[in-house]
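> Presented below are the structures under discussion, each in the form of structure tokens.
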Structure 1
Amino acid sequence: MKYHAIIVAGGAGSRMLSDLPKQFISLNGKPIIMHTIEAFFNSDCHPEITVVLNSAVHQFWEQLCIKYKFEVPHSLIAGGDNRFHSVKNGLDSIKDDFSIIAVHDAVRPFVSNNIITGSFKQAEIEGCAVTMIQSKDSIRRITSNSSEALNRDEIFLVQTPQTFTSKILREAYLQEFNSAFTDDASVVEKAGYQIHFFPGEPRNIKITYPDDLIIGEAFLKTHS
């Protein structure tokens with residue numbers, strides 16, 4: 001079976017309070033996205049890697065690869081106007097008739113081999129594997145005029161990778177863009193497919209805010 005990983009890297013860095021797109025911010029001496037790509041490359045499934053970046057930063061990325069002597073094989077694809085179209089561009093670049101494809105956020109650099117390999121293997125059997133963890137906090141829905149406590153046992157936080165057979169993912173991405181599409185699972189579900197849960201891990205964080213970098217550095221120090 002052929003495995004692919006689409007690494008989506010379209011973040012602008014606004015919530016990181018940085019002019020530099022967050023995927024390029026240094027973490028333990030090299031850009032975050034390089035840690036992410038290495039996690040997939042070094043996993044047991046050794047997927048072919050497609051990196052989706054805004055075309056305006058392609059040259060900058062190539063310069064970073066030279067600067068950091070980054071030689072992990074990968075294809076570089078231009079991103080779209082939003083995540084949906086970026087994933088679609090990455091998907092269109094994969095020509096295999098049948099394969100298993102994982103879509104992953106570039107700024108989740110701590111994804112483990114257990115998650116990567118396990119999600120590929122589950123998707124191969126069940127058609128999909130969407131990584132999630134159960135909420136450990138109390139959850140409350142707040143609107144303009146009400147507040148309601150929700151059962152946290154029924155609340156799950158969705159992570160990536162989100163992994164599918166190429167057949168399912170290609171069919172799902174034939175749909176027109178919808179603002180309700182927040183991730184690949186929502187696209188696939190709208191196409192009529194059942195979503196299958198795969199257990200994530202608390203350390204598989206998405207680096208979004210400055211404090212996340214501090215947490216990330218701590219992860220790397222304790223697992224070095």
Structure 2
Amino acid sequence: MNNSEIKNIFWDLDGTLATWESMLIVFHISREYLSLFPASCSFGKLFLGVARAYTRMLRNYGPLNNDAFFNRTLAVSTGLKSHEIRELTVRMIESQKMADIVNKFIVQIPEGLASVRKIAESGKYHQLIATNPIMPSRFNRMRLELAGYDTSMFDYITGSENFFGQKKKSDYYRRLLDLTGFVPSECLMVGNDESKDLIAGEVGIKTFLLKTEYTIRSQKVSAEPDFSGDYSELNKMLE
């Protein structure tokens with residue numbers, strides 16, 4: 001395969017560029033989010049409503065984007081307006097308390113940071129973040145910054161405000177190509193998850209499966225990656 005065709009690098013985030021020290025992060029984020037709702041909202045009802053809205057959002061395939069779908073679904077069970085829920089989410093993400101929570105749990109993957117910097121310095125490629133769109137892009141941007149990344153190195157960061165469902169469907173990559181205008185054959189998806197990253201091949205995007213301690217295998221993957229190896233092998237391929 002002609003590597004010289006590649007012009008755009010799509011990076012996965014979780015397990016590729018950064019990871020969580022513990023999944024207790026989910027508990028802390030949820031607790032902070034729920035604390036922002038009016039006291040008139042019953043905690044038990046609110047907890048179930050958020051869980052239900054989130055679960056349904058994971059199976060959302062449009063026409064509403066994930067953010068709008070979540071807000072509308074949660075509005076039904078809380079009695080709040082969709083725009084009020086959206087404002088609460090923005091308030092949570094932009095708060096210092098949320099930054100402190102993420103900073104406590106986020107763990108940089110040094111090899112990932114070194115690769116991103118090396119590619120940026122080469123000036124040969126566009127770099128994008130192609131992470132699962134279950135949180136807004138501003139949250140993903142904050143995660144990257146707290147993990148030590150200069151987000152100016154990325155031309156685009158995906159988020160729940162522009163996507164539907166999850167990354168494990170090829171529609172995610174079609175949507176990403178539509179938003180960027182990139183040609184599939186000129187793109188390389190780099191990630192650690194067989195089920196969410198290799199599916200990019202279905203739309204003509206080349207794939208590189210990172211083989212590290214964070215690699216996630218899947219029994220349901222029908223395609224093999226175009227390339228595989230560790231970060232040093234990725235760097236060598238792109239030189």
Structure 3
Amino acid sequence: MKQLSEIHKGHRQRMRKRFEQSGGLSSFSEHEILEMLLYRFIPRKNTNEIAHSLLKTFLTIDNVLNADIKALEEVNGISHNTAVGISFLKEFFNYYSSKALEHICICDKERLETLLRLIYRGVNVEIVKAICVDDSLNVRKVEDISVGSEINSTADISKIAKTMLNCGCSKLILVHNHPEKTSIISRRDLITTKKLSAALDILGLTLIDHYIVSETEILSLAENGMLSEV
């Protein structure tokens with residue numbers, strides 16, 4: 001047992017050294033990335049086999065991170081604490097992406113879209129977010145408005161307006177995802193945009209865009225010439 005432990009210890013050291021020297025994960029396979037990730041939660045077992053089991057069950061790292069705790073616990077070698085740790089990572093990435101978004105200028109469209117993709121990656125319910133923008137076009141606040149449904153109430157619109165006013169922003173980008181993987185701008189999307197834009201206009205606030213995020217692309221109502229139609 002001691003000899004086996006020493007072998008595993010040496011293997012982990014070699015993996016860490018390889019990562020340090022390569023400066024990234026481009027040379028690592030998915031099961032190796034998962035194997036190293038599991039080092040943080042499983043200190044004394046061969047995580048290589050567990051990583052293979054996770055991929056056999058969930059097929060991709062994305063699916064592993066988006067799996068619920070109970071599903072993770074069904075994989076051999078995954079304890080409750082490890083399942084909670086993996087679940088925490090997904091929420092940490094989402095939190096980091098939202099916070100990073102609050103420090104960019106919307107003129108950096110590539111960076112903006114990259115962070116939106118990270119935020120919505122693997123999300124299987126509709127989430128509406130308000131991105132509050134100041135007069136210098138810097139993002140000041142990102143706030144979840146609704147989860148699991150569209151904006152369909154006066155309360156949601158009031159929450160958006162209150163968030164904007166509290167952070168001193170007069171401009172807004174509305175964002176929501178299409179979990180069903182289609183990125184088509186629907187009639188519902190246009191009605192929601194029109195309703196929100198009119199309500200904000202009364203308060204002297206401006207809706208400058210509405211992004212729709214799908215698995216394959218991000219659509220902008222403004223870029224598609226549809227914001228002026230609402």
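None of the figures in this text is laboratory data; all of them are computed from the coordinates on show. What you see is a predicted model, and the numbers here were worked out from it, not measured in a lab.
> One of 1, 2, 3 was used to calculate mean projected area of the Cα convex hull in nm², giving 12.8; which? Walk me through the numbers before you get to the answer.
Values: 1: 13.4; 2: 12.8; 3: 14.8.
That value comes from structure 2.
> Follow-up. If helix-only ellipticity at 222 nm (-39500 (n - 2.57) for each DSSP H run of 4 or more, over all residues; to 500) is computed to be -9500, which of 1, 2, 3 is the source? Provide the component values of the computation, followed by the final result.
On the way: 1: -9500; 2: -14000; 3: -16000.
The correct label is 1.
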